[in-house]
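Down below are the structures I want you to see.
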Structure 1
Amino acid sequence: MSSDLITINNLSKAYDNGFEALKNINLNIKKGEIFAMLGPNGAGKTTLISIICGIVRPSSGKVTVDEFDIIDDYRETRSKIGLVPQELTLEQFETVFNNVSYSRGLYGKKPDAKHIEKVLKDLSLWDKKDLRLRQLSGGMKRRVLIAKALSHEPTILFLDEPTAGVDVELRQDMWKVVESLRKNGVTIILTTHYIEEAEAIADRVGVINQGEIIVVDETKELLKKLGHKKLTVDLQEEVKAIPNSLVKYNLEIGKDKMSIDYTYNVQAKQTGITNLLQDLKDAGFKLKDLKTEQSTLEKIFVSLVKENNEI
């Protein structure tokens, strides 16, 4: 039995005006993972989610969810999926409890007050159950959207830009919610352009740009493979210029002129650090301290998108 829960083969979407939103996407999402799809606005993230959820019809290609085809077995696949959209689409005058219960009925599930209670408690919404939606803050409304998406007990949850426009504290709360859902066996796919979101919670990251997937890898591996490290050499005396003997290292003088930065590839067989330190000494520099800093996903993302646009 394959561990892949969602399989996407040669998926493309072109609109009547000729715009290609997705170009030949191939992607597998594993059962029980948190998968983050990173990409700038307009990259195709929402289109991809909409196709898997059965909201938009693909131009070509095939998608299966738990081995069911999204078009031939629409009801089966849709019942397995919960979707939290970017937009706040809620009945403003209805109570939280009724809003979430109503969503369950839309999927043909019998009323189950106990399940709704559990979902609301998990999302810290139980004390708000009798409030009308319009009485809630934006962050709480977003939690209600998640509760609605979970009302019919889906095994897959799509979060489309879940923390856009919410404050840092709520963002961290959301990450905790996502982690607890995963512990309950829910597979989570989120789209985001917050790099730290992907870095903090995703097992794997897919980078999408202009309708194409540029790279898919485990978060840690991506950081390791494409990341660069920066070595900062703190000096005892101010440096005014880089001597000719050190030009080959592409060094940068720190803002305070009391340090030098050297960037090197983590994967390279030889980092050049040993030679650099010797050459610094030979050039008369007095070293005070050394520290290294790993490249973030943000820098990797920017360089990947840039590379892709230049091809």
Structure 2
Amino acid sequence: MKLIKTLSLAALTVGALLSTSALAAYPEKPITLVCWSSAGSGHDLMARYIAKLGEKHLGQPITVVNKKGGKGKVAMSYVLNQKADGHVIMTNTRSMTQRLKKTGSSISIDNFKYISRVVKDPFVIAVAKDSPFNTLEDLVTYAKANPNKIKIGGYSTNSVDEGLKNDLNQQAGINLKYIPYKGGKEPVVAVLGGHIDVAIANPSEMIANYDAGKLKVLAVASEERFAPFEQSPTLKEAGYNVVTEHWRGVMASNEVPNDVVEKLNDMIKKVVQEPEFKQFLASSKMYDGYLESEMFANLVVEQTVN
């Protein structure tokens, strides 16, 4: 009996040493950070800053690879088919909580471990500078008199953008016609070109045109007013209890060891404190939205609609 206990203790000790050794060795090679958005999007820019600034904290190069398609499922499938050792990870956004089930499907939110939430940014409701709508009330009044006539564009279907439109429709008693686009910048281009009347966008996707005087912001879907849109009310101030903030983070296959997830989370925590990353947030009108792994995972479960 004494011999069995000794051997068991030895096995546990060896196992612990091996686990510690594996963690110490990670990362053993360059890391691939998969992004399901197109190059130049807010999602993509965040990924590239993580890659640029994260290398010195992990000691290995980090390369961003864009894999578009399937509303994120192409990228997710790719990551799930790689070796689950933490060398292939991916960015994610709140959009996944609108599209994936909590469990039980070919790709669901429990297929992943949530490393860190990184940034958040609210949505704005914007129109072209020559739009007849100067306030949200102008828009609502016209929409009530002309059901389904106003075209409002946003990113994709069954998305946070479409959810915001649905919430506004319900609370204002109107019927805006939703036009989905494949990228976050496309609704902004469409509203500038006169193809739609209103665009739903994140600040990072429309700030250049706003600064150039080409857009008016009718309202923001945040808790409080924020720069540079201080003159525009929040939806809550306008009488509609709608707060819709987007977030972007990083996740990995559910089979990646917890110790590796902790090391990646530590890297993200350091990146968001870098002066260059803070400058990126300020210029793109995003916020520091850092959440550690457990809190991030809880938020994903809470916000998943299916």
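Derivation of every value follows stated rules applied to the coordinates shown; laboratory data play no part. Keep in mind the model is a prediction, meaning the values are calculated, not measured. Cβ atoms are built from the backbone, for glycine too; each structure is taken alone.
Observations on the model:
- Given 1.8 for distance in nm of label points 7 Å out along Cα→Cβ at positions 31 and 119, calculated: source structure among 1, 2: 2
- Relative contact order in percent (Cα under 8 Å, 6 or more apart) from the coordinates reads 26; which among 1, 2: 2
- For 0.70 (FRET efficiency 1/(1 + (r/R0)^6) of positions 47 and 191 (r between Cβ atoms, R0 = 30 Å, to 0.05), calculated) the corresponding structure among 1, 2: 2
- For distance in nm of label points 7 Å out along Cα→Cβ at positions 87 and 151 computed as 1.8, the structure of 1, 2 it came from: 1
- Structure with the greatest value (metric FRET efficiency 1/(1 + (r/R0)^6) of positions 63 and 279 (r between Cβ atoms, R0 = 30 Å, to 0.05), set 1, 2): 2
- Percent of Cα pairs over 29 Å apart derived as 48 - corresponding label from 1, 2: 1
- A value of -10000 for helix-only ellipticity at 222 nm (-39500 (n - 2.57) for each DSSP H run of 4 or more, over all residues; to 500), calculated from one of 1, 2, originates in structure 1.
- Each of the structures 1, 2 was assessed by distance in nm of label points 7 Å out along Cα→Cβ at positions 199 and 255; the largest value belongs to 2.
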